[in-house]
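The structures considered in this document are given below.
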Structure I
Amino acid sequence: MIGTAGYYIDVTAALEERQQTLDDALPELYAARAVIEQAKGALMLVYGINAQTGVPGAELALAETNIKLRDLATRLIADLSAPTDSMAELRTRFDHLLLTAHERIEAD
């Protein structure tokens, strides 16, 4: 004879509740992560660092000012998005690099 003994507990409602909580929270987390990655890319470009290298003093500055990384990244990206004369020059240079990248790849 094959069978089971003991208690059975239906956890369906608890699992559905947890799934709903995740479904509600994940889009916000992904959006926060996206702006942090944008700021990280800007820092990598400006300072010539790789993804693993931290910006010296950044963690200390965040700790001393008690500012969340997401808030700092959001402010930085907003400030970088504001048009300036130097941005026009940067875009012109970047356009040239982008449009001629294939030539440098072929030369390698």
Structure II
Amino acid sequence: MSNRLAKEGRLSPEDWTSWRSANDYYDQAYATPHKSIYDPAVNPAAQAWFKPTATHLLARIDFYTDLLTRYDIEYQLIHSTDPGKVVYEDDVQIVVVPHLSSLTRDAS
């Protein structure tokens, strides 16, 4: 959601600079799965989740939640022990295809 704010040019110059710096940190901190992981024909609705052990990454989430709050963007932080079928995993993250019941619930 913060990326959408930036892409749409809705961030102030100061917030854009902070957002860019935060994203640069994450880009350097962990591997980005190959884009085919997110191919909707292969893995519909694929989502990335940080593992609870990735405390150094989770500790920086507050920047994004604060940014979204200031721009009146609603969000939810979700924690789950079973977010879906794992299609990618590394030391700090998983990418999952949500369970069908989650997709149905989200669509309603």
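Laboratory data are not the source of any read-out in this text; all were calculated from the coordinates shown. Owing to the predicted nature of the structure, the values given are computational and were not obtained by experimental measurement. Cβ atoms are built from the backbone, for glycine too; each structure is taken alone.
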Quick check: 8.5 is what I get for mean count of other Cβ atoms within 10 Å over residues 9-16, calculated from one of I, II. Which structure matches? I
Quick check: -25500 is what I get for helix-only ellipticity at 222 nm (-39500 (n - 2.57) for each DSSP H run of 4 or more, over all residues; to 500), calculated from one of I, II. Which structure matches? I
From I, II, which structure was distance in nm of label points 7 Å out along Cα→Cβ at positions 73 and 97 = 2.8 calculated on? II
The highest value of Rg/Rh (Cα atoms, Kirkwood Rh) among the shown structures I, II is in I
